[in-house]
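Scrolling down, you'll hit the structures one after another.
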Structure I
Amino acid sequence: MARKSKVQALIEARCPQCRTGKMFLGGTYGFKRQRTNEICPYCGLEFEIEPGYFYAAMYISYAMSVVEVVLIGFLTYFITNSESPWVYSGILFLAIILLAPFNYRYSRLILLFYLTPKIKYNPKYQEDERL
């Protein structure tokens with residue numbers, strides 16, 4: 001089994017410890033609601049380290065939303081050259097709604113991959129051929 005990089009595992013929404021097990025049920029976008037697995041189906045890591053742990057992901061999601069809104073606001077200005085607040089309000093509202101599932105998923109992943117010192121990558125799972 002090829003060893004996955006940290007960034008590749010993050011993009012594929014894999015477990016930060018084994019980089020193999022899926023962290024979510026369902027896709028980012030689709031008719032089936034996405035849900036975070038409680039434990040990794042491959043290595044058994046418990047994702048929610050303590051009750052309410054993912055509340056911290058709200059701050060990451062908020063930061064992601066701010067960056068997205070600023071970038072989309074500038075792009076809207078450069079593309080439309082509009083001064084109407086309705087154009088910006090409509091486009092930004094739509095962007096926030098469309099990016100919410102993405103922010104939900106990747107704010108949790110960023111929290112576990114980069115901001116949780118308790119979880120470390122263990123290469124022994126990559127050498128195992130169970131999957």
Structure II
Amino acid sequence: MTPTRWIPSLLTATGVLHLLYGAATLAPVIGDILGAGLVNAVGGHLDRQAAFWFLVAAPNLIALGELARWAVRRTGTLPARLGGWLLGIGVVGVVLLPVSGFWLVLIIGVLALVAARRGPVSAGA
């Protein structure tokens with residue numbers, strides 16, 4: 001299995017881990033949001049805003065993984081821009097928040113750039 005085929009699964013797995021970790025560690029805050037009735041339950045509460053953005057990132061990573069999977073199946077490769085964006089996001093995230101999951105994004109970005117540079121693989125990722 002080449003790095004090109006790993007990238008979609010790594011992105012999806014990172015999103016799933018983000019969701020599970022967020023749900024487990026932010027359960028009380030999520031409970032507060034639910035208890036407040038959801039509508040306008042986040043604004044003005046820093047802990048709820050943090051939980052919201054943490055949990056919103058998860059489906060975005062999963063969707064990005066699915067899009068990457070589609071690209072590999074369709075073209076046999078990943079766009080180099082994907083690796084560039086992930087690397088950039090990872091670097092900024094690691095600088096601003098070194099003890100975080102941004103290291104995963106940074107590593108996936110490097111792998112995606114390497115995979116894009118290697119070119120197409122056979123279809124069926």
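Once FRET efficiency 1/(1 + (r/R0)^6) of positions 61 and 85 (r between Cβ atoms, R0 = 30 Å, to 0.05) is evaluated on every structure in I, II, the highest one turns out to be II.
If you rank structures I, II by distance in nm of label points 7 Å out along Cα→Cβ at positions 5 and 53, which sits at the top with the largest value?
Answer by largest value of distance in nm of label points 7 Å out along Cα→Cβ at positions 5 and 53: II.
Could you figure out which one of I, II the value -26500 for helix-only ellipticity at 222 nm (-39500 (n - 2.57) for each DSSP H run of 4 or more, over all residues; to 500) was computed from? Value -26500 for helix-only ellipticity at 222 nm (-39500 (n - 2.57) for each DSSP H run of 4 or more, over all residues; to 500) corresponds to II out of I, II.
For distance in nm of label points 7 Å out along Cα→Cβ at positions 21 and 101, the highest value in the series I, II is held by structure I.
For which of the structures I, II does the calculation of mean projected area of the Cα convex hull in nm² return 9.7? So the calculation was done on I.
Every number in this text was worked out from the coordinates using simple rules, so none of it is lab data. Keep in mind that this is a model prediction, so the values were computed, not measured. Cβ atoms are built from the backbone, for glycine too; each structure is taken alone.
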